[in-house]
Structure P
Amino acid sequence: MRPRFFALAGVLGFWAVAVCAQQGTVAPPLQPAAPLQCARTWAGHEAEIERLLEDAKVERVEGIDIGITHPKRAFVAPGGPVDSFAWKPIRPGIYDGFWESYQSEVAAYKLDRLIGLGMVPVAVERRVDGLLGAAIMWVDPVRMWRTLKREERPSGRQWRLQILRMNMFDNLICNKDRNQGNLLIDDDGHLILIDHSRAFITSSELPVKFTQVEAPLWARMGALSEASLTAALGGCLTPGQIRSILTRRDRMRQAIDALVKKNGTARVFVG
């Protein structure tokens, strides 16, 4: 729709100038459309935001009426790169039949950085009121996928690539809890992934079926090793959880090899 809008604006602008020229006046310039807003403000500022989330004094904590795990929102002094964060003090354990841990939230962010995904907001471990948990950067402006009308939902090649990346990531971390409530979309069409407390179980299962992968991301996943994962995630995952990441990665490779044999490399690898 945007190309049509700008084409129409150009026609209307020319018409306005012509009319005003006949009347001896100058037409005011057309005001440009408001720029789209990007909520991925952490990109390039991760270290700064990590320090703030770890050290900033919490001024107040409020409940949030969304989410199965009942997170809270903690506010810090304004003026920094973020003014609040989602607070999840979920102790590792079984809840309603699911393994959950605040450490999985931190691990998802760290693994996102390790493989260059760029879709998981900054998350760190810290204490609030004596409780240890995950402090996850509050991103805004965003909307949940489930709240978007059909005509508001993104589409096109870049959107499809983001879906491929999400599916690859969810298979790598064994995230069985992806749903329309933890998919966030910003005004610029970026897909932002939240809620990973149920991920990183030791299952070898791949929860998402796929027929394509993004080639650059797959190359980075293929380069993962137990040493690199332990260096990045050893503070929040057990050795068994780390080895399970590699087991799932290897199962993805087997599935990809089968897809290439059936459909050809060009149809499987995109990006």
Structure Q
Amino acid sequence: MMLLERQNMILEYLKKNRKATTNELSEMLDVSATTIRTDLNQMEKEGLLTKTHGGAIFRERDEQKQELTVRPYHFQERELENIREKEQIAKKALPMIKDNMCIILDASSTAYTLAGMLAGFGKLTVITNGIYTALALKDMPGITVILAGGIVTQQSASIEGLLGLDLLSRINADVAFLSARGFSIDEGLTDFSIYEADLKREFVRRSAKCVALVDHTKFDTVSISSYASVDDINLVITDDGISQTTVELYEKSGVSIII
């Protein structure tokens, strides 16, 4: 059963019964309790339900609100979320970048924050699918900006798809700094756009090292399309809002985390 189909069935069940336990949903959908808990965590963050101890209850909401993880965020909307956390993460990532490197920055607002800290490098090549990121870097001395080719999205101001695959196939990047809509042990890094996930998957392939820039709210959350498994990720940088329990759980699965 597909993720969105399962979560829509959860919503329909809650609309009818007003509440449900994790075990009820697990039996009804024939999936593990862990999968249900991951779904409920994500859906609560989307404002679709309210989690309770051992289950969830239905949450009345505006019918105009778009549902689940298919709602694309406008870049300006994302830029204003968790500003302190993004600055924490970017400052931790910055020392990993050295002169003469070729790095990849995706179109996330966290990567955009990191881009704003790159002034002062003598020679650096940056590949990005973020339009705002490219604009932020284009006038910085010493930085060569390569904008990945593809389809321009209105909402996220990013470039998606694999039209620029020929260009990427010629590049060997040192580090890719990538964010995500969700991050979980089972699904790895996930995004709501299948086409952007396709491009990010290629970013991972063309980089010697993959560093995930994800704030604590992204953990145990799953979006539509996976683009990097936990085995593909060399390091995860997150903020101090993450719990020690979550850190230990992910580290036991082989994920290296810096806070």
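Structure values in brief
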{"quantity": "Structure (P, Q) behind the derived value 34, 19, 16 of semi-axes √(5λ) of the Cα gyration tensor in Å", "calculated": "Q"}
{"quantity": "Entry that produces 24.9 once mean count of other Cβ atoms within 10 Å over residues 178-185 is calculated, selected from P, Q", "calculated": "Q"}
{"quantity": "Test item: helix-only ellipticity at 222 nm (-39500 (n - 2.57) for each DSSP H run of 4 or more, over all residues; to 500) calculated as -12500, pick one of P, Q", "calculated": "P"}
{"quantity": "Which of P, Q yields 0.95 [FRET efficiency 1/(1 + (r/R0)^6) of positions 42 and 242 (r between Cβ atoms, R0 = 25 Å, to 0.05), calculated]", "calculated": "Q"}
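Coordinate-derived values only; no laboratory data. As the structure is a computational prediction, the values presented were derived from the model and not from experiment. Cβ atoms are built from the backbone, for glycine too; each structure is taken alone.
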